[in-house]
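Chemist: Below are structures written as structure tokens.
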Structure I
Amino acid sequence: MSTGQGKTGAWTLSTPDEDKLRELASVFREHLHAPLVVYLRGDLGAGKTTFARALIQSLGYTGRVKSPTYGLLETYSAGGMNILHLDLYRIDHPRDLEQLAIRDLFDEKSLLLVEWPEKGGNFLPPADLELQFGETQGQRCISFCPFSPAGASLSQVVHGAL
């Protein structure tokens, strides 16, 4: 994996394959502290769900980790955390999130992973850290952009560990 440092704590990681995404998830897990909100952005097939699945499994969840594309929300308990994995690709309006009661489910023991957060409007808690999944020169890349002290701390530690 290669990294490049950007402005204001943002940086980018090149991840050539799914094994490297799993390695990143493992490093991420080692330094993760709830509560935390992570937005996962990127096109279809960019690796958002693969990363989320790898992170949930690395936290010790042994069951099947489903994509929340059709159900919108999957919940897990692992690593001493309540993990909320939300995929907003199929919602038509941010108000549709009210029925999921995300704000009621999210507490001090929660990790909230949100795919397609731009569709959530003001119905989502603000991100601590955003991961932007993309592709550059035939390689997958992930840009890390922190938005809170917790997000900056996690981003900095992960960057230093890679």
Structure II
Amino acid sequence: MSKSGGPTAALPVDQYVAGLARKRMAAGVLFRDRADRVLLVQPSYKPNFEIPGGAVEADESPWAAATRELAEELGWHRPLGRLLVVDYVRPQDSRPEGVIFIFDGGVLDETDLIGTVFPDGEILSAGFHTLIEARARVKPLLADRLTAALQAVDQGVTVLCDHGRRTT
């Protein structure tokens, strides 16, 4: 027996890997304008607004997922900026725990939205909102994460969060 009380014989790798925890992952992109308003998109499939982004698929990195989602949702092909937020999200509703990444999309203005198409029909509209306006349109967890992301931009750091609340 090992010190932890388990057997000393090692498990086969496939058995060990099969027993590892699984976490959902998502990646989003924070775009803002010169007044620090944030870009929100209105999904067609749920009532709350979001930032551009979505679930990380199998065998996909978070940064690749964010880039893919920008193309799918907004038809945009833009390089991502630095990582702003890593947020550990505890299980809620029927969703398992997860890790959310937010990347910097940079500064845009209203003219950047002109001609934006929503190629897959997943998004109905996109526009800039103050943080106060955003809090009324997004879930509280995302509102907290947006606050942390804007702080990360201002401070030039990457922020760690626990369920939307900044820990670093």
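Chemist: The value 2.8 for distance in nm of label points 7 Å out along Cα→Cβ at positions 11 and 35 was derived from one model only; which of I, II is it?
Modeler: I
Chemist: For distance in nm of label points 7 Å out along Cα→Cβ at positions 19 and 43, which of I, II scores largest?
Modeler: Biggest value here belongs to II.
Chemist: Now a separate question. Supply the structure label, taken from I, II, corresponding to semi-axes √(5λ) of the Cα gyration tensor in Å, for residues 51-138 alone with the calculated value 22, 17, 14.
Modeler: Answer for the origin of the read-out: II.
Chemist: Output the label of whichever structure in I, II has the greatest value of FRET efficiency 1/(1 + (r/R0)^6) of positions 91 and 123 (r between Cβ atoms, R0 = 30 Å, to 0.05).
Modeler: I
Chemist: One of I, II was used to calculate Kirkwood radius over Cα pairs in Å, giving 15.7; which?
Modeler: The read-out was computed on structure I.
Chemist: With relative contact order in percent (Cα under 8 Å, 6 or more apart) computed per structure, which member of I, II shows the largest figure? Walk me through the numbers on the way to the answer.
Modeler: Numbers: I: 32; II: 27.
Top value of relative contact order in percent (Cα under 8 Å, 6 or more apart) goes to structure I.
Every number in this text was worked out from the coordinates using simple rules, so none of it is lab data. Nothing here was measured: the structure is a model prediction, and the numbers come from that model. Cβ atoms are built from the backbone, for glycine too; each structure is taken alone.
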